[in-house]
Structure I
Amino acid sequence: MKNVTVLAGGVGGARFTRGLLGHLAGVAPEAAVTVVVNTGDDMWLDGLRICPDLDTVMYTLGGGINEEQGWGRPAETRRAAAEIAAYGRGWSWFTLGDLDLATHIVRTDLLRSGSTLSEATDFLCRRWQPGARLLPMSDQPVETHVRLAADIDEHRAGELMHFEEWWVRYRAGIAVTEFVQVGLADAVAAPGVLEAIENADLIILPPSNPVVSVGTITAVPGIRSALRSTPAQVVGVSPIIGGAAVRGMADACLHTIGVATSAEAVGLHYGARAAGGLLDAWLIDVTDAAALPVLAAAGIRSTAVPLWMTDLPTTTAIAAAALDLGA
């Protein structure tokens, strides 16, 4: 196993990849890991380009994450956010820590100086040394929005709202009718992304949100077709355990697109690669083992193991199981 490519969202993808790197360090230290990261959550705020998932993966793998909350920096202060709020600017429900702001300032400076997002990400990673190559899914802005349902507010029915506002401010608690990736038509895969898929020995879809993380990455033109044609096995790890999302409000996202919140339903949503889907294999939790025959009948090779990423050793074991499944 020389080249492993991971298609990741934020916290779940970052923690899984950390376990993957820990496992490979012991069994295949020569292996190279590339992480293609969702940028659909990106946005402009306070004049800065914010890339939540890229930063979460970078901080987690680089040892600079707030472990308790899974995002942001530890021992944060928010003096700058308080000053911005005093001017009546910013989002009171989306405060950025002072240490985190430094990352956004440097990224924005690089972008405005002519660097691409890939180049800015590479520059930031020189400090954090994440142990894997981090690639944004695209250098072009692709921002996920939700369309508000008609029964929420007659004055806003049908309007688009940035996904982060729906997710953070409203906790995905207001009904929406669809997810819209603004800018998708003009986007292309970032340099190195298609090659990382085509030249991989194994591709892993970690326990990230299947709709707005993995789903957004695979919506970028060229990425889904590359996944379908790569000679590597594509292994997914379920983000659903026992009928509930491992983290966040993924159930609200799944409900919006008409997919049940179950390991079986998400696996079938991704689909078997042999039938035009994405998966060769699907790793589910032991509590969902009853789904194994259904998945097998759909052409998806599956195994059930404990999937709760409670600490690094358990996460390393999950990564090992994913590698074994894709062997």
Structure II
Amino acid sequence: MPVIVSAPGRVNLIGDHTDYTGGLVLPMVLEVATTITGDVTDDRVWHLVSDDEPLPVTLHLPIDDPARIEPRWGRYVAGVLHELERAGVAPRGFSGRVSTTVPIGSGLSSSAALEIAVARVATVDRPMPPTDMAQLCQRAEHVASGVPCGIMDQLCIAAGQPGHATLIDCRDLSIEHVPIPSAVTVSVEFIAPRTLAGSEYADRVTETTAVERIVGPLRDASLESLSVIADEKLRRRAHHVISENQRVLDFVAALRRADWTEAGRLMTESHWSLSRDFETSNATMDAAVERTLRAPGVLGARMTGGGFGGCVVALRSVE
């Protein structure tokens, strides 16, 4: 049975490093996408070639340990198939090709786009609700890469709508589609490659967990609660998460009342919070944000995604 599926990349407008503490995020899907074409087979073997990777992936189902699959890009495919088996779904075989216009290593969720595309192929004859698919693919990324990512990427890609930001409450996984007004545009510029595997991303998850043992869930904490955190570094981590959750709400409110200047200010404030309080930026990304802010029509700019490189996203006036 011939199959063609696609899954878009995503950019996060505001709300970084809040999803894994049950916070608020505001990503949006992009026009770039990962596409898988091929044929369903009955032999319980997945064979994929990639336009961007030199080595193909051949997987015999079921898969015991996705993290040991080679080549490494196949681990994301294996993770999804592994989690489907664990969920009681026995995927059929598949032979096909993967192509993508999502820049790999850019921070635009190329791995999550691949995961969602694989899940859509594997469930083509029994579609899953977007939230269920996102949770399954989040677990797949955990077992495939060891990165304890939150739900933002997978849920935005599975449920996002073109021309809208996706306001996600990562506590109850509720979604609201927020239109991007025609008076502004969102632009994305790739700055530097990065990968979350082997980065300090897992350290930030550990640090926020340590904070929550002191003040309780950061989603419910206030800036006043920071006074009980003795460790200065943990206090800064908490300050970012608490203030970032509020910035998401304030950004959405600014869009709705057509206050583009305030929306841009909040994006820029978010970047410097990531840089100074959460320490997931670097000199290259900071300089790129400052350069972007000097460009005509730019209202605000920030690093986007998990950090340590990637892209700068900017809000621009069309007037």
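Thinking of I, II, which structure, once Cα extents along the principal axes in Å is computed, gives back 58, 49, 37? It must be structure I, since only it matches.
Out of I, II, choose the structure whose coordinates give percent of Cα pairs over 17 Å apart, for residues 180-235 alone equal to 38 when calculated. Corresponding structure: I.
Each reported figure results from applying straightforward, stated rules to the coordinates on display, with no laboratory input. Since we're looking at a predicted model, the values are computed, not measured.
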